[in-house]
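Q: Pasting the structures in now, so scroll down.
What follows is calculated from the coordinates using simple rules that are stated; it is not laboratory data. The structure displayed is predicted, hence computed values, not measured ones. Cβ atoms are built from the backbone, for glycine too; each structure is taken alone.
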Structure P
Amino acid sequence: MFKLLFLIGAGFLLFKLIQGDSKQKAAKQQENDEKLATSGEMVKDPVCGTYVPTGSDIRVKEGGKTHYFCSYECRDAFLRQKNSQQKE
């Protein structure tokens, strides 16, 4: 009986730790997103057309020009397109 209560208590504590950590991460991510959105110039993602702050970490420098992307998927699509154009 004691083992069962101990396991239930340990499981509950573990659940609370995980839940609290994910809430903190979500709050921090939202704060970072708000800072990016309110600071600096916005430029157009060349793949999907979404406007992205120039403070974005997802970017590619090419021939003296910097391209900014809303996601890694858009960046990868851009790079694939560039590679296929160079092969032709």
Structure Q
Amino acid sequence: MDYRLKGILIGFVAGLIVTVIGSEVYLRLFTHFDLVNDFSFIYRTKLLGRITAIGSLFNLALFTFFITKRRDFYARGCILAVFFITLITFFI
């Protein structure tokens, strides 16, 4: 596998994981919901997009970390994950 593709894939997966973790942290700190247990309620009340957007803010820290460590392809994968999450949220 090409090192560029591998770096983008690692950044993409890291971006997805950080978004889920960020969403869970937000829900646990500021609401009484849980992402795993209350997912159907969050989906039905159309709060999923807002929660995902707040969780995506954690990608900013990950992107900054990758840029400062000179991992440009990881950072590209992180941005690709943000675009992917945005599209999925838009179509759900």
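Q: For which of the structures P, Q does the calculation of distance in nm of label points 7 Å out along Cα→Cβ at positions 15 and 71 return 3.2? Walk me through the numbers before you get to the answer.
A: Working: P: 3.2; Q: 1.4.
The correct label is P.
Q: Now a separate question. Can you tell which of P, Q yields 0.05 when FRET efficiency 1/(1 + (r/R0)^6) of positions 7 and 63 (r between Cβ atoms, R0 = 35 Å, to 0.05) is derived from it?
A: P
Q: With semi-axes √(5λ) of the Cα gyration tensor in Å derived from the coordinates and found to be 44, 18, 8, which of P, Q does the value describe?
A: P
Q: So if we calculate distance in nm of label points 7 Å out along Cα→Cβ at positions 47 and 79 for every structure here (P, Q), which label has the highest result?
A: On the way: P: 1.0; Q: 3.3.
Between P, Q, the highest calculated value is found for Q.
Q: While we're looking at this one, here's another question. Determine which structure produced the value -21500 for helix-only ellipticity at 222 nm (-39500 (n - 2.57) for each DSSP H run of 4 or more, over all residues; to 500), calculated from the coordinates; the candidates are P, Q.
A: The structure behind it is P.
Q: For relative contact order in percent (Cα under 8 Å, 6 or more apart), the calculated result is 18, so let me know which of P, Q that is.
A: That value comes from structure P.
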